Structure P
Amino acid sequence: MNLVTFSGPPSSGKTSVIIKTIESLQARKLSIGVVKFDCLNTDDDKLYEKLGVAVKKGLSGSLCPDHYFVSNIEEVVQWGNENNFDILITESAGLCNRCSPYIKDVKAICVIDNLSGINTPKKIGPMLKSADIAIITKGDIVSQAEREVFASRVQTVNPNALIMHVNGLTGQGAFELSTVLYDEKEHVDSLKGQKLRYPMPSALCSYCLGETRIGESYQMGNVRKIKLDQ
């Protein structure tokens, strides 16, 4: 079974890209599973079910979706192997640009859209910087010059990434993406002992544990203060 991790900022078009790519993979008679990670609510699992794809969803609730992801990914892999999938796709919530849900030796894809702003690539941390493939969406809405400049900014942030343009509505570029997703030589039996490409966002302050009062006397644990005296 191949394992692929998709992430990206909210509303960048991750689900649409995955759906169009799955349609191309299904044409090759591949067995596909999808696990959708989100925070409070998602109906994306229904979209995958319409494709006839086995799907599970996990909601992190009050937890950081990245921490929820890494706490459950081994069980997800075992579910995929039990169902004999050729390829298992995980979709991350990707709420904060500091997210880093990538695992070493597991294909990592970041989806980012042309409408997010020309400076957005440099505002995104490991989610873009450590990806193997950067998918740029919504290119049909901007000019060719804007597409090229945005792609150049992405390449500057991650020089090693393969940059591809995919249209989540028409599916243009999805077939090309499907050809690089599945490799018969790759196989993931388990992720036990594997490592993340980059440490998760730091957590465990008093607000992580449910504190709602404001003020230094109520702040404990991992707290960083802004420097205003410079």
Structure Q
Amino acid sequence: MTALDREIEAALANRIADRFPDHGILGEEGAAVSPGAEWTWVLDPVDGTAAWVAGVRVHGTLIALLHRGVPVLGVIDMHRTADRWIGVQGAVTTHNGSPCRSATGRMLAQAVLTVSSPDVFGPADLPAPAAMRAATGWRIWGASCLACGRLASGGTDLALDAGLEIWDWAPFSPIIEGAGGRITDWEGRPLRMGSGSRVLAAGDGALHASALRIIEAARG
């Protein structure tokens, strides 16, 4: 947590409260206004704070809107790279204003897998990333929210993470699904408020199903 995280979250929360006074707000830095409201905004002012402090340009701002607990709008805004992905339930995801699509037809053995950090996996979770590492063609570590943006644009194929909070994943559901991909928890269930901390995303349903089978086998 930095002063910048708190300042960004406060600015976003104030704008939302002015425009949508009946909506709830839930933020990583402590913003909590009627978080169980029918419409609730979820904020992560700086996703990848350590990267920001180190000057590594994979940090961004994440914004999501939930309707009755289900993410229906998501934004990944990468200020330093001038990239912005916007996903809206039922619409095609855009990257910098143009439609984008995730990659399809990739085989697991050739897939590019992203993982935010090996540190996020507890002892019980470690067999899953180990199995996915062995099954995939390429791995990229430490891309933060940029990883899911690139998945939506077809640059990568799979994203695997654990230890997440709702503000870490809520924007990704409408963004990835609107690009043609699939994102769930490790049991294959759709993400919504109350979902756990483990997330799997893929460029298409077939690749997602293959990855789920690897994770299930690894976890016993």
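Since every read-out is calculated from the coordinates, none of them should be taken as a lab result. Predicted model, so just to flag it, every value in this text is computed and none were measured. Cβ atoms are built from the backbone, for glycine too; each structure is taken alone.
Computing semi-axes √(5λ) of the Cα gyration tensor in Å, for residues 61-116 alone across structures P, Q gives 23, 15, 10 for structure P.
Figure out for me which of the structures P, Q the number 18.5, 62 belongs to, where Rg and Dmax of the Cα atoms in Å was derived from the coordinates.
Details: P: 18.5, 62; Q: 16.5, 50.
That value comes from structure P.
Starting from the value 26: which structure in P, Q was relative contact order in percent (Cα under 8 Å, 6 or more apart) calculated from? Source structure: P. Suppose FRET efficiency 1/(1 + (r/R0)^6) of positions 165 and 189 (r between Cβ atoms, R0 = 41 Å, to 0.05) works out to 1.00; of P, Q, which structure was it derived from? The read-out was computed on structure Q.
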